Structure 1
Amino acid sequence: MKAVVQDNYGSPDDLELRDIDKPVVKDDEVLIRVHAASVNAADWHYMRGMPYIARLSLGLRKPKSKVRGRDVAGQVEAIGKDARRFRPGDEVYAEVDTGSFAEYTCVPEDVVGLKPANLTFEQAAAVPLAAVTALQGLRDKGQIQPGQKVLINGASGGVGTFAVQLAKSFGADVTGVCSTKKVDMVRSIGADQVIDYAQEDFTQNGQRYDILFDLVGNRSLSDCRRALTPKGTLVLSGGEGGRWLGSVSLLIKALLLSPFVGQKLRAFLAKTKHEDLLVLQELIEAGKITPVIDKTYPLSEAPEAIRYLEERHVRGKVVITV
């Protein structure tokens, strides 16, 4: 089968489309014939092996797993002997540890969901990692309630576009922070207010929020706390940071400080579950959230798709068709 393979850490130039063996399904897995995948920040972090601390799990000198890609949408080709939820032919979407930039991929069935009926495969592939992160960040870590004031820093990105829509579906008053060129798009997906960060500093304008969902990691904890109510919640997920620790240092600081302040400081990494994909399926089929797709590339141009994401000008998601 064709797959986008990486032998060593590096740039998009180190990714190669080549023939490899088709994966063999394990007992608790489903084999998916890939119709579409999407690109996430995790993919270029994996590609570059950065921050360096991540290599403790990814592989010290070179990637343990050579095929890139986390999100997938397609049809079930085969199931392992212990898999019970799906049958060959089912249209599904899922998040894999890595390996969706390929014609086939194997996925544990507990991170697979039925594809929302009103989405194409390309749209469905944009959902899993980003939407689950938004859902768990707002619902589980933020404990969002109707009527609360919620700010999404990074509202125009993959996670941010889902976070804006999910916060509105929970009944919140939503403010999105983004660049000048993306203000209209963020407003069009439901944000009640949009702050252009080039024109206004959300930590200095006097507004206070019940939840601040920070997807950028470019502000200090003291800056973020200034934008919260006295009992507000800061939820941290993602961000860049330095070459060695990335955003890990900020997340650790938040966890250490949280017990000593009145505000709740929550840092997390999302973990996809079948139950959350079911929740998202229901919300999507009810028309409450819709994937925002910026560009679509064929599998052979996956390196260019990652290069485009690295430029940080993406509106929503970048999708790869297989």
Structure 2
Amino acid sequence: MVSPSGKPLRLVFGETVTELARRDPRIVMLDGDVGVSTRADIFEAALPDRFFQMGIAEQNMMAVAAGFAAAGYIPFVSTFACFAVARALDSIRVMIAQPRLGVKIAGGYAGLLAGKTGKTHLMFDDISIMRAMPNVAVVAPADEIETRQVLRAIVEVEGPAYVRITREASPALFDTGYHYGFGKAVVVRDGSDVAMISTGVQTSRTLEAADSLADRGIEALVLHVPTVKPLDTDAVVAAAKATGFVVTVEEGTVLGGLGGAVAETLGELYPVPVKRLGILDVYGESGPDDALLDKYRLSSAKVAEDVLSVLSTR
């Protein structure tokens, strides 16, 4: 069951990286002039000598981070997802991914709910882009418990990593007994009628949709996939075998993201019908969170409606 309360992942990011850096002198923070928003300012206040304000120059920031990594440091790069991925893509590809340097990129304000920043600042294809890049791990944690563990884990992961960090407060999906395993998915609800596979903070809404479906006699298995790359293909195949039908749900584009990864995997290893729910081939817009979730059919109620609709045509 999802708890309604939980910290914004951006706040957890600032707190956790600061905590890690107090214990590990190799960790530094690079900010693209948005630290108050991404909460990299927490690190700046605590460890100013290891905080580097790079300004609105994201390509250069990635180059500097690559230099830190080559010198043995563990640089965290903090900016909005749209700037980290789209604006600085070439720098990531050539200077970080190809030489496999251990830069940890935090894409803040990712997804649909970005505080009415509008279509220029909304990034729906960050997972699609980053998972297509060799050597880059891609992680989308669901809540504050998992985010803390993800950030600790990627410090130990060799090579570059991209972590999707959202702006708004997120429901608490896990309790303190949860253990995140890099590259592992986790079943958060058992069922046999349909497998709903989700990632990031969308998993909480997906789980709520599954609970709603249960009231209508449909028992959905819900598989949470925090690590989109490397994908836990065994868990995906197991979910498909248990149900014979898969619906992916993501707060991002259906083109090449989690849905694409699942469809590719099942097409090769265990072909079953797959329906991808998420943001279609469109840009976003400004608006209140609940209105946007309903419009783009990512609220728990809309997800339940769409799964029912798909199941009725089988």
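Computed values, structure above
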read-out	value
Origin of the derived value -6500 (helix-only ellipticity at 222 nm (-39500 (n - 2.57) for each DSSP H run of 4 or more, over all residues; to 500); candidates 1, 2)	1
Structure with the greatest value (metric distance in nm of label points 7 Å out along Cα→Cβ at positions 147 and 259, set 1, 2)	1
Which of 1, 2 leads on Rg/Rh (Cα atoms, Kirkwood Rh), for residues 35-90 alone, largest value	1
Parent structure of the calculated result 22.8, given that mean count of other Cβ atoms within 10 Å over residues 11-18 is the read-out and 1, 2 the choices	2
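Bear in mind that the values in this text are calculations on the coordinates, not laboratory data. From a predicted model like this one, the values you see are computed outputs, not experimental measurements. Cβ atoms are built from the backbone, for glycine too; each structure is taken alone.
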